[in-house]
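Next up: the structures, one after another.
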Structure P
Amino acid sequence: MLRDVLLDIMFGCSHSALLIGSTVIALATILFIKSNARRKRVRSNRCKVAKQCVKYKKTISTVAERITEKKFSPEQVDSITELSLSELVASLKNGRLKAVDVLNAYQSKAIEQNEQYNFITTFLEEAEDAALALDESDKPKGMLHGVPVSLKDFFTVKGYDTTLGMARYVDSPWAEDCVVVKVLKYQGAIPFMKTNIPQTNLHFDCSNPIFGRTLNPWSKQRTPGGSSGGEAAAIAAGSSIVGMGSDIGGSIRIPAHFCGICGIKPTVGRISKKGLHMFKGENLLAASMGPMGRDVDSVATMMKALLVPYMFELDPMTPPLTFNTEEYESNRPLKIGFYLEDDWSVPIPACNRAVELAVATLKSQGHEVVPYSPTRAQEMYLDYYMRFCMADGGQELLKSLEDEPVFDPTIKGQVSVLKLPKILRTTLAILLKPMMPLLSRMILCLNGFRSIKDMNEKKCDIQEWQLKILQDWERLGLDAVVCPVAPCVAVLNGYPAKCLGALSYTAYYNLADFPAGVVPVTTVTAEDDQNLKSYYNYDVLWMKNMKMGCVDAIGLPVGVQCVTKPWHEELCLRVMRDVENGLKKD
């Protein structure tokens, strides 16, 4: 037909043929121009990525050269990096250690470990000058005088990119520090490096086209989790003593669990979000900022340092609640609920055993521990949490990835489904429903909301559900709840793309907006591994994948999740501390 139309045009046939032919040529030209422009943008983004890789290597080599000149021995480095946070702060404040030596020790350790695990996105060049200034000052500055602090590459620092793992944000340095960074500096801390995140910062793996894949220090074959995976890996590798992460569905807690460290997701707004690099519309399901560290006391110290009047002055939208030391240090017996599984997924044996160990140690300290069942866990995860994540049908996510080199398999899978027309996604979900009803529901959630009315009704449902949880806690007299962090331990690299249902235990408390923290409890034993291989036969596809990703995980860390009512982060930390201390005694 097109050939005939063109022949008609060439040999002067009808006016209508000329009109149709002209339209076809015009449309083809427009499509060619758009396609060519897109290819240019993709090439430009690839050039940005290559340029950033060169800059990244140069930054690390510059710091490495400076450290080499100072001739630190491994023993000197270890003598500093093996100190607890309280020991380090005391040594810095009494002058036994200099801030610049502590900084250099952690930089040295980070360079060494980064070669194996790839967690650094950049060193902050002004850190050395900040350390020297502290050493020259007459008196200690703040609660964190001279403490090197790492930052997930989501926290904005003046003069540096915050890429979210995407090429479009390369060469876009921020004009000022975010509030969290300002408060850390006010307290005498030295932000010294930024750590890796997944592309888009929205899932629980840790790889992107700019900085590559971060590996788990416990096993290079496994993910450190995400999205604060670089931060967890750096702390687990001894390359940072404390750091800052963010959490919108488990992004602090899952990496802490996978890497054997501690972390807390506070109530949304307890720590300021002002000045951060956020996606548009993220207030529908808001991220929470929180500290990560080797032990509970480190995390609590960071919370104390952040929850001060200076933060409330910088961000008047943050509730002026300073750290409640009395609640954190209290020894009163608590009533604590626990559960081993929700109604969405069955954890592997090691994760259940970790909860049982935590329950036993809490009981041994005089706490009353009782069974508890989470309210509507499967429904809230599938029909509410996932739908709010994709409220616009994934359009903002697709727009942000336009012209981007998509690197991570998790993102590739999401993009492939989201690019399907809504009618095709719906048809696919209907066809899958008889065989895979849960997968069918997950696909339907990607369509987002039908209307503003639908969205508002869902928001009202969530508020009623939150009240129901609080009423249940009041009825049972609960102070806290202990449960799994996830149904799995650190899965093999690439497996998070196959296990997207694994977030229900953490996402539940993002949706409820309860503070939740993670503390390591045990490691996977040979018996755990054998039980998983022999007795656990999952009949849901993503859970089968999860099992395959978890086998032969002997020696990997296993944590538990501790949860308290909104605005009671100090009590959450106290429960975490009791678990930690009880296990040390045992």
Structure Q
Amino acid sequence: MSEVTLIEIIKEKIWESLKALDLQTPSKSKINVEYPKHKNHGDYSSNIALNLAKKIRQAPWTLAKNLAKHLSTDPLFSEVSAAKPGFINFHISNKVLYSILQDINKFGHEFGTNFAKGAGKRVLIEFVSANPTGPLNVVNARAAAFGDSLANILLAQGYHVEREYYINDAGHQIELLVESIENELNRLEEIEVEELEEGYKGEYITEIAARILEAEGTTIHQLSKKDMTQKISDLALDILINDQKDTLSLFGVCFDNWISENELRQKGSVEDVLAYLSETEKIYDKDGAVWLCSSEFGDVKDRVIMRSDGTVTYLVPDLAYHITKYKRGFDRIVDILGPDHHGHIPKLKAGIAILGYKPSLMQFILLQHVTILINDEKVKMSKREGKLITLRQLIDEVGTDAARFFFLMRKSNTPLDFDIELAKKRTAENPVYYVQYAHARIASIEKNARKEKLKISDFKPKYLHRLSHDEELNIIRTLMKYPELVTHISSSYDVNLLTTYLIDLAGEFHKYYQKYKIVNKRYKELSLARLFLCKAVQTVIKNGLTLLGISAPVKM
């Protein structure tokens, strides 16, 4: 696949024109080329004249006209025009549009990749990282869909990507889990129990307790309190973590690394961090606790790292974990966090800086809440109370494809409403069905064409001029944007732009299909040209869906 997008090519041509006109040439990265707000303004637009006018002491409108005149002779464009107060609008020539169709069908599944961009660069993406205190919920599901899709997109740009899951298998939450299961074990054995003030409830707690009883029998009650607690902890975590792995696998998500907080603690990582922090002289004692001077490094206030009872706060083992990320030599460290982690980011970055690492290597994405809607009613959920819709239930209800697509339809920092009934529909109302149906419809068109003795292998490039309707050329223009979109998302992390793009592309195709007859054996050249166009649409839809971890069926 080409390593240079059309946007980059246009930037290069603007730079060359400035040079040819003996005008000041900024770095190419500072030349802005984007899509105009109105389609009739062209395929691309640049405000370079507005940005440069003051520096070169020339009116923006004059500069824009001069640049447009110079660029208009380039065969890449059918028209280049200036627009007040100083914009330059570019219309890509039909010849170039036709060549893009040929590229799509030549490169196939590689169309949209740009392996040169990330070559030699290593990225670590940590996501989901749910407490192993229960089944994965819908917020975890959103993180799974988002993190996995982002990893796919970065891989398509040539980055070496590792997916990582941090198992929070230590601390107070695990203690509460063990107490809850032990209480349920006693209840199942008809041993009198007291209601816990804190803890976890729900059918899954009863199920885990029953599985432990089945595996260990009554002998578990013969163990010492300490040994019994450890046994329950080991067995429960094994059950829950394996359940999470199995569920994620069903969801199409596989991690390269599973890192255990408990194992890091056992290796002395927490003590090492405390020792390193002591050497920096950026900690102090106050009110019986140990504080970190995080406010000196961008945090809003100093933070407690050790309580008066000698236990460390969550920040310390998290710093220990993030040090392992830095020591593994990644060029980019991406943390995808839940909505309740906003306040944790400044203190983590401060701690990393104090320990001598570069916080700038870390990038944080906060995923907002998910609200489940059933028949337009909001479902109230509570993990502690055992009232939740699990990821596995969601997969059973709507399927992996619909779930992943719906979770990716909104920007990551925006709350998301997940409409269960809509996700189950097999109509054009359901956006994932709408997109997949376009792919399947094209497969059906190809099948029918073969019955008419029309094979896409008989296509010849000279037939492309038959694609002259606005709808056909506009579809190609949409296809043209796909590589640029994938490249953009690899930097912006706006994965939702890809779902929007696929919905728009499918919409253009469906309207085109309704208006024009694709296959007509009386018009062989036109039919083969339209089949070639359809094949390109199908390829791009499949490539986009693949990046999102969603299937592209040929029959629906």
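Comparing volume of the Cα convex hull per residue in Å³, for residues 87-126 alone across P, Q, which is largest?
The maximum falls on structure Q.
When you work out Cα Rg over 2.2 N^0.38 Å for each of the structures P, Q, which one comes out largest?
If we compare Cα Rg over 2.2 N^0.38 Å over P, Q, the biggest value is for Q.
To which of P, Q does the computed value 1.00 (FRET efficiency 1/(1 + (r/R0)^6) of positions 103 and 439 (r between Cβ atoms, R0 = 41 Å, to 0.05)) belong?
The read-out was computed on structure Q.
With FRET efficiency 1/(1 + (r/R0)^6) of positions 47 and 311 (r between Cβ atoms, R0 = 35 Å, to 0.05) derived from the coordinates and found to be 0.05, which of P, Q does the value describe?
Q
Looking at distance in nm of label points 7 Å out along Cα→Cβ at positions 119 and 535, point out which structure of P, Q has the largest value.
Across P, Q, distance in nm of label points 7 Å out along Cα→Cβ at positions 119 and 535 peaks for P.
As an exercise: Cα extents along the principal axes in Å, for residues 215-406 alone, calculated from one structure in P, Q, equals 56, 43, 36. Which structure is it?
Derived from the structure labelled P.
Assign the value 0.30, calculated as FRET efficiency 1/(1 + (r/R0)^6) of positions 183 and 343 (r between Cβ atoms, R0 = 35 Å, to 0.05), to the correct structure from P, Q. Don't jump to the answer; show the numbers that get you there.
Working: P: 0.30; Q: 0.65.
Answer by label: P.
Given a value of 74 for volume of the Cα convex hull per residue in Å³, for residues 199-262 alone, point me to the structure among P, Q it was derived from.
P
Laboratory data are not the source of any read-out in this text; all were calculated from the coordinates shown. This structure is a prediction, so every number in the text was calculated from the model and none was measured. Cβ atoms are built from the backbone, for glycine too; each structure is taken alone.
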